[in-house]
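Q: Below: a set of structures, written as structure tokens.
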Structure 1
Amino acid sequence: MDLIGQLAQNRADLHDALAYREEIEDWQDDLASFGISLDHLADQSPKHEDTRQRAINISEKSAGHPPITKPLYQKKRLPIKLTAEFNQVSQKVIQGSKTFIISVIILFKEEYHLLVGWIKGEDENDLL
């Protein structure tokens, strides 16, 4: 790659990094309104890939369902029973990943496109 190509690539990489940073900062603010920090989220996130993927699927489906998102945003609490019924899983599944599910619902609901792509594994960049 020639020098101009390298400079263009570096500029694109910097632009992507800044876009990710902006989304992360906005998401962090949203999480804070729910009493969730990134450290707390990291501690509460599912450790097993299958559990994590199930929680992501539950979050994506739930983010588009106003009977779940409306009380979530109003009361800052996940309606566990309704979320479990809507996703056809046990309440125990929801309770076990509750903080992670809330956090990912916010990603989908607020349309953080870069972070959604990353969490769904559609982006090769390793953010965290």
Structure 2
Amino acid sequence: MSLFHTVFDKFYPLIRFVYERVQGHRWYDPILPNLWLGGAPTYKRDYEFLLAEKMGAVIDIRNEREDDLVLYQQHDIRHLKLRVADIAAPTAEIVEEGVNFIHEQIEDGRIVYVHCAKGRGRSATLVAGYLM
């Protein structure tokens, strides 16, 4: 893990608090009825949200962290890991793979959640690719 992410981890609870409570940003938002975009599930409440909203598939487009794959397996949530470094743009190949996965999951009747760290760069690029 990079020095940046090691330090970031120490301040993450404060960063998340400021982002959500002080600045008023939402951690996840519906883009379409069956497609959501947001930040990485980190706390128990995030995973409870995924289950409550009946997310059937998740795309994690981060390189620096891993999701709770055991929880996904226990709840039959499909998962795609696309490794893109923080502050980098996904390649055309990554976008194509993600778009195909989103399309397949929605066609199968699943709600898809796409996330990177904060849901503003890498994941938003992928969702924009799907919408195009």
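Q: Here FRET efficiency 1/(1 + (r/R0)^6) of positions 24 and 56 (r between Cβ atoms, R0 = 25 Å, to 0.05) was calculated and came to 0.90; which of the structures 1, 2 was it taken from?
A: Working through the options, I get structure 1.
Q: Figure out for me which of the structures 1, 2 the number -13000 belongs to, where helix-only ellipticity at 222 nm (-39500 (n - 2.57) for each DSSP H run of 4 or more, over all residues; to 500) was derived from the coordinates.
A: Considering all the candidates, the number was obtained from 2.
All of the numbers you see were taken from the coordinates with simple rules; none came from a lab. Keep in mind the model is a prediction, meaning the values are calculated, not measured. Cβ atoms are built from the backbone, for glycine too; each structure is taken alone.
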